[in-house]
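Take a look at the structures below.
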Structure I
Amino acid sequence: MTKGSDLFVAALENEGVERIFGVPGEENLDVLESLRTSGIELVLTRHEQAAAFMAATYGRLTGRPGVCLATLGPGALNFSTGAAFAHLGAMPMILVTGQKPVMSAKQARFQIVDIVASMKPLTKMTRQIVSPAAIPSVVREAFRAAIEERPGPVHLELPEDVAAAEVEHASLIPVHPLERPVASPAALDRAAEHILAARRPLVMIGAAGNRPSLVEPLSAFVTGARLPFFNTQMGKGAVHGGSNLYMGTAALSEGDYVHEAVERSDLVIAIGHDTVEKPPFLMKSAGGPKVIHVGYQSATVEQVYHPDIEVIGDIASSVEALGARLAGRLPGDEGMIELRGRILARINDRSDEDRFPVTPQRLVHDVRAVMPDDGIVCLDNGMYKIWFARNYRTHVANTLLLDNALATMGAGLPSAMMAAILHTDRRVMAVCGDGGFMMNSQEMETAVRLGLNLVVLVLNDSAYGMIRWKQAVDGFPDFGMRFKNPDFVRYAEAYGAQGSRVGAAEDLVPTLETAFEGGGVHLVEVPVDYSENTRVLVDELHNRTPDVDCA
């Protein structure tokens, strides 16, 4: 005889699970005991939302589902934002929640919420386990669904009495690899013909092109075909740097300098574009470049995205086949390479300015200076995300993690903690606005308790800066966006971390270097001047004259 919770934990081990993140409750006690005697590490967090962000980031960085655990009712509902974060961001994750016994009701409806129903729009699959005998098949199906394209979160509810019940002869189901369908030769031939016929082809790498397994195939494709490329925000860092083909990142939907490349192009090869992202460029019904959609799934047709040709199948196989068809046959576009230099020079303007509080350009420049090529920067959500997307150059894939899908605040610190757990030999930094940091700042205790090496850079403007800026741009009075902050240095020290405050622009790099060299968890507070938002992102871009050669 085997207890349901023992079988459940064994099924997780069968899937290769090494850690579970969460806040257990009364209804999880059997599962907790089974975990205690297993090989799976329980990472206790201070809020369920942070546990979900960590599990989702594990999925994002590894391609394997992260697992998080919460109790019923309020604990399970705290998973909602993390589930949406993974759902929109296509991150494989398993959310496990408890529930009151389903075969009795001794506490009536106390704390009971229909979590299965509430998770339905936020997950790929949600299911209550009603029998311990069903555990092996349900867990196997959950992991398969989570990693199948398009990946995402799956929710399992394990009631207290099912976890405690005993079962006979419930064998685990062996794990087998998933083989994805490949694109048809006819579709690949058609796409190759259009690329070869184009005068100025341009590659765009989107969120679905930024998978750990695609780094090498995509890097080989752009360098082998010598095709200039740009990326969406969530496609940033999908390939290795150093090709001199990178045109920039589309942090805005139109009008930025990188859009000069789109305006020059007559064909965009959109690899892995997911319309869940804020549009990187706007397709027009007439005029503008043609678009080839290369994806795991058919394109979602939107007003701003309606491709002319589609290549549907495993992206790695598709780009390898396209690369073979294009090898040595593209002449290259010297005009696009010249344009690249001008775009990058404009983006880097004023990156060494000594003004204090620091400007976003200086902030990005200095963070890049202290981060090795393989260092990982995890962004929360705020105005600085646009500046990092535009200005931060990645040299190694998956080293700038940002969220341009749900775009929730509060995820930056937990995501960085997950990166620090996975990559103990690399520098990891969380970059958070003061508003987003305070939403999950309690996880500083978790980071210290876990002995992580992590620098948390908090940008202090005492306001919800992005919304305040948009309020001003739209002509509204300055209202409802300001707040007061704690003393961040003392706040960090209260958790057992180190704290530093930057008092001049030239102090940012040495302060960050000292924080990394000292090890452990170190919070660095720096005031930020967001007046550049209007000067650059509104006035300068509004007045720019596109330098487009359509000859």
Structure II
Amino acid sequence: MTKGSDLLVAALEHEGVDRIFGVPGEENLDVVESLRNSSIELVLTRHEQAAAFMAATHGRLTGRPGVCISTLGPGALNFSTGAAYAHLGAMPMIMITGQKAIMRSRQARFQIVDVIAAMRPVTKAARQIVSAASIPTLVREAFRVAMEERPGPVLLELPEDIAANPVEPVAMVPIHPIDIPVAHRVALDRAAEMIVVAERPLIMMGAAASRPRATSGIASFVTRTGIPFFTTQMGKGTVPGGTNLYMGTAALSERDYVHEAIDKADLIIAIGHDTVEKPPFIMGPQGPKVIHVSYTPATVEQVYFPNAELVGDVGPSLELLADRVEGKLPNAGALLPLRENILAHIADRANEDRWPPTPQRLVHDVRKVMPADGIVALDNGMYKIWFARNYRTIVANTLLLDNALATMGAGLPSAMMAALLHPQRRVMAVCGDGGFMMNSQEMETAVRLKLNLVVLILEDNAYGMIRWKQAVDDFPDFGLSFGNPDFVRYAEAYGAKGSRVGAIADLAPTLEAAFQGGGVHLVVVPIDYSENIRVLVDELKARVPAAE
């Protein structure tokens, strides 16, 4: 006899799910048994938060929701950070949580939390399943909601008695493609008129430009118009290399070298900008004019209020816009003379032999060992700004960073998911010592899964980004330093390999050897963050005045 959990797993198979990540509990045991008899692999993690990060990254990289599972109460609440990570980052994900029986109450309120209410603010939808027969419909709807623009997480709570309930077989709901409409003709004409008369146009690539469906249309628009572009932190890599139109990445909101171009632009075509990201530039009454191009209308903010909008499927809409302006833009390259100077400053001191290494040298050596399609997954820390500024990408979604929730602890699980999806590509997690220790237990999961993964730990024995801000704001150095384990022995305790870099000349060779050796290999290196003050505060403040 079919039971509710069998219907759930069959519905997930119908959606093409091949892995579920998580930590099941007593209330999920029927689901676990149904999974045992299915084609879906249960990937056991050591913490529910890591499972959610992995599922969200699956959605980010494939456009199809990743799926994670937890028990009720404490397990479900451990999904909350991962849910917010996916919600702010627009990553499709399905969370399946357990619950006590709803038809009887043999354990009173033991472990019971209103997970549906708790999760509503950080999900697109959260529903409890109260009928086994409704499961195929609810799963199909959950996947549709998770995937439609703007993508995000959906929660389904399955009580244990509904999971165990015998039910007659129920047909799966057919899956049909949903095509996103292109931008309206009037909006296309309006945007084209603005671009044709612009004297110093500039393109910006935001987070939504990284959707797998959009990259070809975006690349075509850039090459057909010849307008230079810059990116937000999460928009890196959306245009293939070789165009010679890349002006830099806005890792800061103002004053950085790329803002020399931004501040001179009279028109910015903001493709896929999502205001969950830290502002890449700050709009003011003096301009520039902004055209918002995305799947959804702009969210108007104090720092972002577009003058025109192009709403629809981004790739095809940009192709139609290019049809209207190609060959009519004598000023397309007006800002290109600034490019060489901007990129030269970004590359400054990238080969410096100082020990411990500077962030610039670290980024340089990581780029040296990573092929064009290699994936670097960043945790959150001071190094994220340096990778955003200095790490050149030519393939979309090869620098995975979180500039939306910007949570620590996501780097290692994100890299693990990338390694599972792309076993033939080099994958590296870059973590500070603080962020790494928040989910370091997943080293065991990575080893158990036999992943090929390099984990680079930047050691400064402190929560370095906040300590830097503390110093910038003239507060005393207090409350942000800690000690660390011997990371090499820590890696070896999990069955991974470990190496400590002791000289600058050994950094790139050690990383290369780690990739060549295969398996999970942790590399620890100290980091010199004195460049934070010299470059990101003193130098930029002196050279580029703040916007009024």
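Laboratory data are not the source of any read-out in this text; all were calculated from the coordinates shown. Just so we're clear, the structure is a prediction, and the values are computed from it rather than from any experiment. Cβ atoms are built from the backbone, for glycine too; each structure is taken alone.
From which structure (I, II) was distance in nm of label points 7 Å out along Cα→Cβ at positions 6 and 302 calculated, if the value obtained is 5.0? This figure was derived from I. Ranked by distance in nm of label points 7 Å out along Cα→Cβ at positions 174 and 502, structures I, II are led by II, which has the greatest value.
For structures I, II, calculate distance in nm of label points 7 Å out along Cα→Cβ at positions 246 and 350 and state which one comes out highest.
When distance in nm of label points 7 Å out along Cα→Cβ at positions 246 and 350 is computed for each of I, II, structure I gives the biggest number.
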